[in-house]
Structure 1
Amino acid sequence: MAQRVITQATLFAVDPPTLRHEDWHDQMLAALGVEAGPAWPDRFGQALRMWLTARGHHPIRTLSLFSGGGGIDIAFHDVGFEVLEMVEIEPEFAATLSANAQQGNMLEGALARCIDIRAYQPPNDLAVDFIIGGPPCQTFSAAGRRAAGVKGTSDPRGTLFEEYVRLLRTLQPVGFLFENVYGITGAEGGDPWQEIQAAFRAAGYLIHVRVLDAADYGVPQHRERLFIVGLRTDVAVRQRYRFPYPTHGPDAISPRPFYTASEAVQGADPTDDTTLLMRGRWGHLIPGIPPGLNYSFYTKELGHPTPVFAWRSKFSDFMYKADPAVPVRTVKAQGGAYTGPFSWENRHFSTAEVKRLQTFPDAYALVGKRQARIHQLGNSVPPQIARILALSILHQVFGVALPFPMHYLAEHQQLGFRTRKRALTAQYAAKAQAAIAALKATPPPQQAPNALPGDEVRYLTETFALANDGARGGFPVRLSYTGEHASLAIHAEPFARDEQRDAAFTYTIQIDSVRKADWNIPLTAITLHGSGRAEALFTSLWKALEALINTQYGIADLVQLSGYYQYDAKLRACMELTGDEPIPAQWRALGKIVSGIGVATQIPARAFAELWNVQEPAVLPILHVLRKMGYEVRSNHTNPQITAGDYLIPYAFPTLTPRSVQLRKGF
């Protein structure tokens with residue numbers, strides 16, 4: 001165990017709410033001779049290192065766990081902590097850490113270990129005063145909750161904090177900084193959070209906990225994260241720790257504007273990547289979105305004259321375009337092709353610009369292709385908020401006097417970022433209304449709908465794409481289209497000769513909207529007619545309809561036409577089946593599902609058995625058939641917040657596509 005003599009520094013008291021000081025941020029910059037402006041966090045970090053070195057500061061021996069791209073490591077290195085070892089399992093992340101640990105680079109002297117923390121054993125002679133890092137957060141994150149429920153500690157990644165605790169017990173440092181998403185506090189009813197706190201206490205540490213927004217500390221990005229500062233019990237009785245006051249925003253000691261996205265990226269290379277232009281299925285829509293808004297701009301609820309998407313049917317970052325006048329929303333480590341933030345210049349941000357939005361130094365090397373570099377950046381703590389936290393620890397815990405004051409929050413003092421976040425909804429709506437008013441003032445020229453396709457042969461692939469040719473294999477189906485005024489009919493029959501034996505088995509699906517005003521398309525009645533019992537034929541009909549409403553009316557897919565499943569469905573249908581033979585049980589069940597019976601709600605297998613008039617053991621095989629037909633079937637396995645034994649069929653029609661998250665899951 002490291003032996004460090006800790007002296008008590010003079011602490012600046014918490015300021016009464018009525019007392020205003022010279023801007024704290026300006027005081028810090030002035031004391032270090034740093035000029036404000038683009039990339040000021042880089043210069044701030046460099047100046048801190050130089051100031052501490054010039055005064056003979058003895059570095060604080062530090063171990064970094066779950067080091068990721070190195071955001072916390074950069075910050076603590078700048079603030080006088082000597083990072084001895086960095087433990088990281090991802091090879092490309094570890095390669096980045098190694099590159100920056102070379103002589104003359106930012107993390108010079110640190111040893112990057114590419115190893116699973118469960119296999120990591122610190123060297124016998126390793127003595128550290130502090131530990132930094134936070135385990136993977138996907139299992140507790142908002143994105144994780146949306147995609148797969150709150151897995152919390154039921155996911156192996158959610159128990160990695162136990163390895164953190166193991167190393168605290170082994171090394172017994174003076175203290176530690178632990179970072180994670182704030183969703184950790186509410187996962188699984190809060191039980192894992194209680195478990196985590198108890199584990200830290202049992203290891204001999206008193207913990208201090210805060211949820212902070214990075215924008216409040218000079219990061220041009222709103223990023224709410226949970227921070228835990230732990231002090232060994234024998235140290236905690238002598239040393240007091242409080243979290244630092246914000247340096248930016250309305251909650252700062254002297255309120256100052258946030259560091260904006262436009263100022264942050266000024267001067268950063270916007271061309272360091274070759275794939276910055278918006279392409280693909282929805283790329284053409286990005287220019288129409290006002291800065292600060294997302295896909296919801298193209299919804300009926302915000303007043304768009306030609307809606308493309310249903311309200312709340314996508315992630316909030318889907319097609320999100322940054323506003324240059326404010327910090328961006330959270331930069332994501334991973335996401336689809338349309339996961340923002342996108343630049344207000346209607347393109348992806350370059351890697352150099354994302355580094356600025358994350359306050360990573362321009363000179364910091366990132367190993368790997370663009371996707372790997374963005375993953376490393378988005379997975380990291382922004383160095384600037386970590387610097388302010390590191391300064392607060394250096395000052396209060398290790399007794400180092402600084403050349404500028406440090407201001408600290410009272411233990412129960414509330415910050416206002418959550419309240420401000422809720423108030424943004426009205427601002428977004430006002431911005432959308434202004435843009436839509438301008439759009440309506442100069443409407444585009446009216447175009448006649450495209451002619452209906454003629455008879456065509458398409459191939460339904462295993463991933464539920466309707467391909468134009470059979471090069472990738474797939475079920476061949478002949479489609480024919482007829483329509484007049486507000487009606488449309490699509491007929492499908494097997495194209496291959498060996499499927500004709502089922503032609504006597506037919507079904508007709510009648511579809512309409514609940515109210516004519518709900519759809520924003522001129523069709524009020526749709527008929528789908530199939531000849532043949534093959535499940536792929538049924539799916540092909542729905543996929544053909546989906547493709548048609550997209551090409552004719554710009555509607556993204558059937559989900560956008562009907563609405564997100566947690567709201568009342570706008571699409572209503574019924575299915576009539578006819579045939580010379582008894583209708584199989586799975587088709588009878590399908591008739592109920594098409595009608596919306598037992599859909600969009602979690603129910604147990606026995607309830608499905610009653611709805612479908614089958615024995616309970618027959619339910620699971622029928623659900624598997626539905627899954628083969630392109631229906632989403634969710635369970636406790638796919639979404640842990642679903643009660644074990646319950647199942648959820650979100651929509652009355654098949655919705656799986658090659659891009660679906662659920663496509664890669666079994667149930």
Structure 2
Amino acid sequence: MTVINLIYVLLAIVGLGFLVFIHELGHYWVARRRGMRVEAFAIGFGKPIFTWERDGVKWHICMLPFGGYVKIAGMQKEGFLEPSEIPDGFFGKKPWDRIQVAFAGPLVNIVFALVVFSVLWFSGGRNKQFTEFTHRIGWVDPNSALYSLGVRPGDVIDKYDGRPFTGFKDLLIASIMSDESTQISGKKIDYLSGKQTDFNYTLKTYQNPELMGKDRLNTIGVLSPARYMIYNGQDLLPGSPMAESGIEPKDRVLWADGEVIFSHQQLSSLINDSTAFLTVQRGDVIFETKVPRVRLSDLKMSPPEQGEIDDWQHEASLKGKLQDLYFIPYNLSPTAAVEGKIQFIDEEDQAKATAACERCAHYSPLLEGDQILAVDGKKIQTPYELLADLQSRHVLMVVDRNPALVAKTLWTKADAQFDDFSSQDLKNIVDSIGTDHPVVASGDLRLLAPITPKPLIDFSLTQSQKAQLAEELAQSKKEVETIQDPQKRSEAIGQLEKRENKVVLGLPLVDRAVMYNPTPMQQFGEVFKDTYRTLYSLVTGVANPKYVSGPVGIVQIVHQSWMLGGKEVLFWMALISLNLGIINLLPLPVLDGGHILFSVVEMITKKPIKAKTMERMIIPFVVLLIGFFIFVTYNDISRIFSKFF
């Protein structure tokens with residue numbers, strides 16, 4: 001751990017201790033004003049380092065510099081006296097006085113949260129990422145029922161799990177709290193035509209396929225939110241195929257190989273999908289389409305067809321075995337006109353290659369007589385030119401070069417601005433690809449030079465970077481080995497193999513920054529609602545308590561927020577403070593809410609509760625609280641160490 005990280009951890013511990021301290025200070029201040037005898041006030045826990053006495057109160061500064069406690073006389077029996085028989089003790093005062101003392105601690109935490117929310121509001125709010133608040137889907141599991149129903153990246157979610165959708169946080173909460181099915185409703189959007197279609201589905205949940213290991217969260221297929229894909233201007237990775245593409249800082253990756261781009265997963269899937277982007281003439285019409293780019297060994301070819309392609313290999317001066325070369329599943333004439341289809345050996349591959357594509361603007365199977373004019377924007381005249389060009393995967397990409405649309409904006413406006421690009425400009429560029437008059441710039445949009453992605457291991461990496469890649473791969477393999485279910489383990493192994501072989505662009509992309517600045521009461525309401533939902537789900541058994549953070553997890557969260565800036569620290573301090581206040585008001589005997597409940601019962605019955613009766617009610621809850629504390633602490637520590645082993 002670096003010195004900076006150690007300082008942040010200490011600051012996080014002190015910050016958490018401060019919240020406990022002001023909580024106890026609230027009890028102390030009201031207790032003194034209600035005539036109760038306060039015996040001790042400790043700042044921190046453990047063995048006292050400094051001790052002094054003032055106004056009859058022993059003050060301690062303890063070894064562990066966080067937390068604290070107030071010891072009020074009469075909280076338990078003294079000799080043969082019942083707590084209620086000690087005049088200046090806690091239970092010796094009227095129930096209304098005790099309610100005020102018990103309520104003071106949580107009230108201080110709640111007021112502190114409101115004050116901090118107000119400070120954040122007056123200061124302009126916090127810097128966040130667009131992806132946290134968008135309603136747009138970034139990636140859908142291609143193997144999910146949701147995908148088969150036609151939901152795609154860019155579609156908008158209105159409701160998720162039966163509640164109004166507010167952002168990606170709702171997906172995380174639903175993944176933890178949802179049971180066997182989840183409801184999703186929203187709009188399917190065609191971004192080129194502007195057409196919108198409502199949808200509403202209730203689907204079974206399943207384990208998120210992108211997360212390996214035993215504790216995978218559930219999903220119905222929405223794997224990530226949409227995000228802006230902005231080149232941050234940092235140096236490209238050494239050997240990046242983007243170096244000669246013409247991309248500039250603050251360019252937003254808008255379109256690639258026939259699709260508007262909404263996420264890293266979508267872009268990665270596109271560049272790893274073996275396809276070719278063809279310019280084709282059919283009669284008097286010129287259009288662009290994507291076709292499969294497959295190895296010849298996967299195609300069922302007759303001897304004459306093999307002989308013809310063998311001739312093209314020689315004309316193109318291509319080395320290697322014929323079966324290892326890439327081509328498209330069509331027979332071509334000497335002028336690159338389509339003469340017919342070539343069948344796949346595997347029926348599953350055949351079905352995949354000929355399947356209809358949902359809302360694909362550039363997907364049209366080739367017909368006999370179609371004339372291929374260009375592949376990936378490069379004009380060709382003969383089949384052997386096409387064969388030569390197909391041996392490398394090329395990606396076509398359009399960027400939006402409008403600084404105003406990537407500058408920081410309010411979180412309430414960013415979602416509506418996501419599709420503020422000109423669909424006509426995009427059409428102008430795409431429709432001209434591979435023609436005699438290519439358009440490389442239209443409005444704010446620019447067509448980059450064709451890009452050839454490659455595996456990360458082929459980049460000019462340092463030895464330490466290569467070692468880090470090897471370490472990450474080894475860690476992933478360990479996680480896969482922990483999966484007990486043979487089928488799920490097999491799926492995870494397949495994902496890992498794809499990850500090892502996948503190609504990348506070496507392009508650092510960031511999301512758009514937004515200013516998140518709800519009113520103090522809105523922020524208060526959001527945190528209160530989340531706290532209520534969490535508590536309700538824990539009590540009803542919907543949520544697994546292993547996802548709850550204890551003190552170690554809370555310190556880790558505050559530590560991470562320190563690295564993000566002072567405003568993030570303030571927010572998390574306010575959130576934790578509000579949670580501390582709300583939880584302490586629960587009517588459980590071991591909490592402040594329990595003391596309030598005892599006082600209310602006494603006000604109704606007009607009789608004080610005996611010490612032994614209170615002990616019988618409190619001790620079981622103390623045991624449960626200690627057990628829960630150990631449980632969440634164990635899970636916190638397990639989560640931390642799971643990152644290293």
Per percent of Cα pairs over 37 Å apart, the highest-valued of structures 1, 2 = 2
ask   = When you work out distance in nm of label points 7 Å out along Cα→Cβ at positions 31 and 535 for each of the structures 1, 2, which one comes out largest?
value = 1
Test item: helix-only ellipticity at 222 nm (-39500 (n - 2.57) for each DSSP H run of 4 or more, over all residues; to 500) calculated as -13000, pick one of 1, 2 = 2
message = To test your reading of the models, identify which of 1, 2 gives 0.00 for FRET efficiency 1/(1 + (r/R0)^6) of positions 263 and 575 (r between Cβ atoms, R0 = 30 Å, to 0.05) when calculated.
response = 1
Origin of the derived value 187 (volume of the Cα convex hull per residue in Å³, for residues 231-366 alone; candidates 1, 2) = 1
query = One of 1, 2 was used to calculate relative contact order in percent (Cα under 8 Å, 6 or more apart), giving 12; which?
reply = 1
request  = Work out which structure the value 32.5, 109 belongs to, where Rg and Dmax of the Cα atoms in Å, for residues 55-342 alone was derived from one of 1, 2.
outcome  = 2
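Every read-out reported here was derived from the displayed coordinates using simple, explicitly stated rules and does not represent laboratory data. Everything numeric in this text was worked out from a predicted model, so none of it was measured. Cβ atoms are built from the backbone, for glycine too; each structure is taken alone.
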